[in-house]
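Some structures are shown below for you to check.
What follows draws every value from the coordinates through simple rules; no lab data is involved. As the structure is a prediction and not an experimental result, all values here were calculated from the model. Cβ atoms are built from the backbone, for glycine too; each structure is taken alone.
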Structure I
Amino acid sequence: MATFMQAIGAIAARVSLGLMCAASHALVTQEEYERLGTTLTPWGAEITGEADGSYPAWTGGTRAPPGFDAASGRWPDPYPEDKPLISIDASNMAQYQDRLMEGQMELMRRYPGYRLDIYPTRRGFWLPERIRQNSLANARNPECKTSANGVGVYGCWGGTPFPIPKTGYEAMWNHLLFYPAPGELTADSYLVNANGGISLLVINHAIGDQPYYNPEQEPYQGAGLYYLRGLATNILPVREAGSQTLVWFALHFDVDDQRAWSYQAGQRRVRMAPEFSYDTPVSHIGGALFYDEVQLFAGRMDRFDFQLKGRKLMYMPYNSYRMHMLRGDPAQLLGPQHVKPEQARVELRRVWVVEATPLPGARHMASRKRFYIDEDSWVALAYEGWDQSGKLYRVVLGNGLPDYAHGGYFMAESVQAYDLVRGQYAVMQFHLCDRCYDRRGMPYLPDAQMTPARLGGRGIR
């Protein structure tokens, strides 16, 4: 196996080629740049609300409520007194269809009990000063740009790469490079089959590391070539206990690929796992998602043409603190056909809409994808996928929450993936188990802790 530094060296030898073709970014104008920090947040969200009062202005974000214990890994709701303004179901969805996803309306048509409780919009997201300044620097840096085909990013560092996106690829890179404080979590995942039966898929411990935001990491040196490294260790089921998965996601996807390794405790071997990409089903969650649907979108963009469709107001999951704080019986959350509506919080959010269609000759199960990206956090809040026959086959909702203690966002404390073909759904990265937690604000990890050598195997086959 090539060592980590050998891998870096191989990539570095190709970086100059990537830089030569990195020319697709349409630079912001001086007028646009001057809006950042005045009428726009430094990372690109409109500060003003809607003139009719339906959507509030951003006023600096929400800070931790009294009594918050950062070491607990539990994040109490800072808006406990909020009540739903309206509820939307099949009986009245036509009245609100301009602000509903096709997937939400399909779930309402299929399941009479499915509804959306719409809460007041709370724009609690904020970013630390260091990340704000880096976002401004990226906006005025002509070297911060994507590769010519959009699938790699160069010259950006430590903040939102494209606060004023001009292409769908730039918006998707903003999503891929959204900011969370370093952290670790223990979470569980469940599958609810077409008959309403609930199965525990996995309980695992995960750590995520973003060298892109590490202030001690030199850009494009060492681990800086990978914007995200994730390590997951299975706790349950017993037959999978101790098995591990390590994935590195590349900044320069135009000249490099993501790297993945798996360690099977029963075999005591580490193997490379190149299949962890594109539309390969994720086996440890019962195939409920493809690998490029994890966190709604992850990995390479080279099989699709991503088109930016503009911003619009949509009803989206957000501020899911109450759901995060559930513990114990999974029946608190999981109904026989869908997540129980009373546990979900949906708000009117201003989102960027990105649509993706396969490039000529590209193979993928999806004939079309649509993403809804929050303008405040740059996190994809929801996703829809259509199969090769043009039928909607997947609806994925990310029930995340802003990090009021450190700034940034927990991308998806509960990802809900509805399989419209099989009539089942899965809930991933949840926190019903008593030992579950999500801690943030930890130190960035040394490179040596996020390498295949730390997986405990005796070699790669």
Structure II
Amino acid sequence: MSSNPDGEVNQTIADTSLNTATAANDASTVHRIVIVGGGAGGLELATALGDKLVKSGRISVVLVDRAHTHIWKPLLHEVAAGSMDANSHQLEYAAQARWHRFVYQPGELLGLDRERKTISVSGLNDVDGVELLPRRDIPYDTLVLSIGSVTNFFNVPGAEKNAISLDNMLQAEHFRRRMIGLCVRADQTQSKLNIAIIGGGATGVELSAELRNTAEILGAYGLHQLDPHRDIRISIIEAAPRILSALPDRVSSKTTELLNHMAIEVLTEAKVSEVQEHAVLLANGTSIPADLTVWAAGIRAPQILSDLGLPVNRLGQVVVTQSLQTEIDPNIFAFGDCAACPWPEKNSTVPPRAQAAHQQASFLFNAIKKRLDNEELPLFQYRDLGSLVSLGRFDAVGNLMGPLLGRAMFIEGVLARLLYISLYRMHLVALHGVIRTCADTVAHWLRRKTSPRVKLH
């Protein structure tokens, strides 16, 4: 993060004012593209459009996000476990906007006026509550919604109050601080620590493995009385018959085997009926002790999408066609976790995965170019390339699929881990290019040599 936040905010305001004035002067000739949401897909799209089309003078690009920094969401479980320092992996929107010729507007989406073709964005206050930017309307010719997803608690009593979700960096940091504090207390009082993870999907599985690794490392940093396997109990609670139910059986069974080897308890066919402050109650009457509870059992779209007058499904996702346009307005696109895009081959919708957002961002870049030329838009075809699940620093499991393989191929171990890491590097390449990504990778490798393996403060 920037060492001078006030300077960052002032620069953002200056850039905002300048670009707003420019946009007003050129509104008659420049096609205004507004992207709401700076996640993996939204930021990749804004960067590509800024690099390749803004320079031509045909378009202007505005990125709206309520946060000031971006971090790749699949990394949040590592931030929560303390195995990754978020500060070294965050990207500031204002800086990215300056480097790649788009405009960053801080704020939260509040409303949509389809007749006037404007969106309403919340104001911005400083730490003392002084208004820096007022609530404002941003005009668009093409609107792209990519605001991601939030945790779905499924109306389970006590879940939202007593369980921590990992939707953003602040929540991940909150979990990490609580986890470290509870470990210190358990060490001093020679007591046990119970961690319950509700949800046996990729997030829950990856978090459990990282937490076990963190527990083993903490002993070397002063918590000598705390036995990582005896004193820290980690449980995964899954309602389905197996964990990683969306992946092949072989991946699920191998992952379960590896988790058991790490002394992580896997409970399947265990439906949660209530989350209490210090326990998780199951439908069969079983009580699971839990000093710290994480909810990773499902997602839904943010509530604001249901208030915009656009068609949404039962999860609040915007219903779009295969061109990623909304059913009632061709000027509005939606993609990523917040959109329900048809997947005809599976007679379902595209799953909420990072690879899907990446593919859709690339598709939308080409679709917008065709839209500017008044050409017919193509149809998005999702290509499932498989799934990888990280199980710590040196292990991973997953399956790869693609036309070159002809069928799904099971992989595990160091190779799977390297491929898992490469997914993040592909995201960085989309944002920074190959040369800068290589330099950034080397810098992070060198920094790890002088940093603790677990973030302790």
- Item | Test item: FRET efficiency 1/(1 + (r/R0)^6) of positions 290 and 338 (r between Cβ atoms, R0 = 35 Å, to 0.05) calculated as 0.95, pick one of I, II | I
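Out of I, II, choose the structure whose coordinates give helix-only ellipticity at 222 nm (-39500 (n - 2.57) for each DSSP H run of 4 or more, over all residues; to 500) equal to -11000 when calculated.
So the calculation was done on II.
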- Task: Assuming 31, 28, 22 is semi-axes √(5λ) of the Cα gyration tensor in Å as calculated from a single structure, say which of I, II it is.
- Result: I
- Task: Work out which structure the value 15 belongs to, where relative contact order in percent (Cα under 8 Å, 6 or more apart) was derived from one of I, II.
- Result: II
- Item | Which of I, II yields 2.4 [distance in nm of label points 7 Å out along Cα→Cβ at positions 34 and 138, calculated] | I
- Message: Given 5.4 as the derived value for distance in nm of label points 7 Å out along Cα→Cβ at positions 274 and 378, which of the supplied structures I, II does it correspond to?
- Response: II
- Query: Comparing structures I, II by FRET efficiency 1/(1 + (r/R0)^6) of positions 322 and 418 (r between Cβ atoms, R0 = 41 Å, to 0.05), which one has the largest value?
  - Reply: I
